[in-house]
Structure P
Amino acid sequence: MPLTSQEIQKIASLAKLDLSSGQEEKMLQQINAFFEIVEQIKSVDTSSISPLSHPLATVQEVSLRLRDDQVSETNQRELNQKSAPKLEKGLFLVPKVIES
């Protein structure tokens, strides 16, 4: 599904990009080349292949490399909250940004 020049202009506008006509044409070619690769990948039949539990599962034995949780710093809540404009019960109060 190749993009058109008008769609590139709309994407650039939404991204607040000011592209010259040369840049726009280059972007159009690059994005359409990417979509061609995606289409090639989508055309491969993978129905008989089971998913890997880990990307390196076939290369090496995978073990989780987790460390034990350890406290590395002391609690400095009061110090960190000194500059907060509003607090309530030890929590930061922030303005509502999403209207319901």
Structure Q
Amino acid sequence: MVDVLRGNLKFLVLHILSAGPIHGYGLFKELEKSYKWRPSCGTLYPVLNTLEKDSLITSSETVECGRFKKIYSITPKGIEALNVMVKELRESLQQLNLN
């Protein structure tokens, strides 16, 4: 199961961010709560960097309790990409049901 989640981490991050901005630790907590899986920092943060480089998400820094935190938000391009991923996933599941 973890391999399936790890292979779809971009989708999961975009899906979580579609509900609203969240900081990195919040993403860890949401993944753990929703999917019973907590990726390592070495897994999640490179995905966040890639999504940001591809303009699917943006980040901004804020200070909370005297500590800097990055807040991640999905972009319109990220919403489009998420919609394509959802469509492809539905089509794949539909094909599986045909066999």
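Values in this text are rule-based calculations from the coordinates and carry no lab data. If you're wondering where the values come from, they're calculated on a predicted model, not measured in any experiment. Cβ atoms are built from the backbone, for glycine too; each structure is taken alone.
Across the set P, Q, distance in nm of label points 7 Å out along Cα→Cβ at positions 18 and 90 reaches its highest value in structure P. Largest in percent of Cα pairs over 21 Å apart among the labelled structures P, Q is structure P.
For the read-out helix-only ellipticity at 222 nm (-39500 (n - 2.57) for each DSSP H run of 4 or more, over all residues; to 500), a value of -11000 was computed from one structure; give its label from P, Q. Before the final figure, lay out the partial values.
Working: P: -11000; Q: -20000.
Traced to structure P.
Computed over structures P, Q, relative contact order in percent (Cα under 8 Å, 6 or more apart) reaches its largest value in Q. Comparing structures P, Q by distance in nm of label points 7 Å out along Cα→Cβ at positions 26 and 50, which one has the largest value? Sorting by distance in nm of label points 7 Å out along Cα→Cβ at positions 26 and 50 in descending order puts P first.
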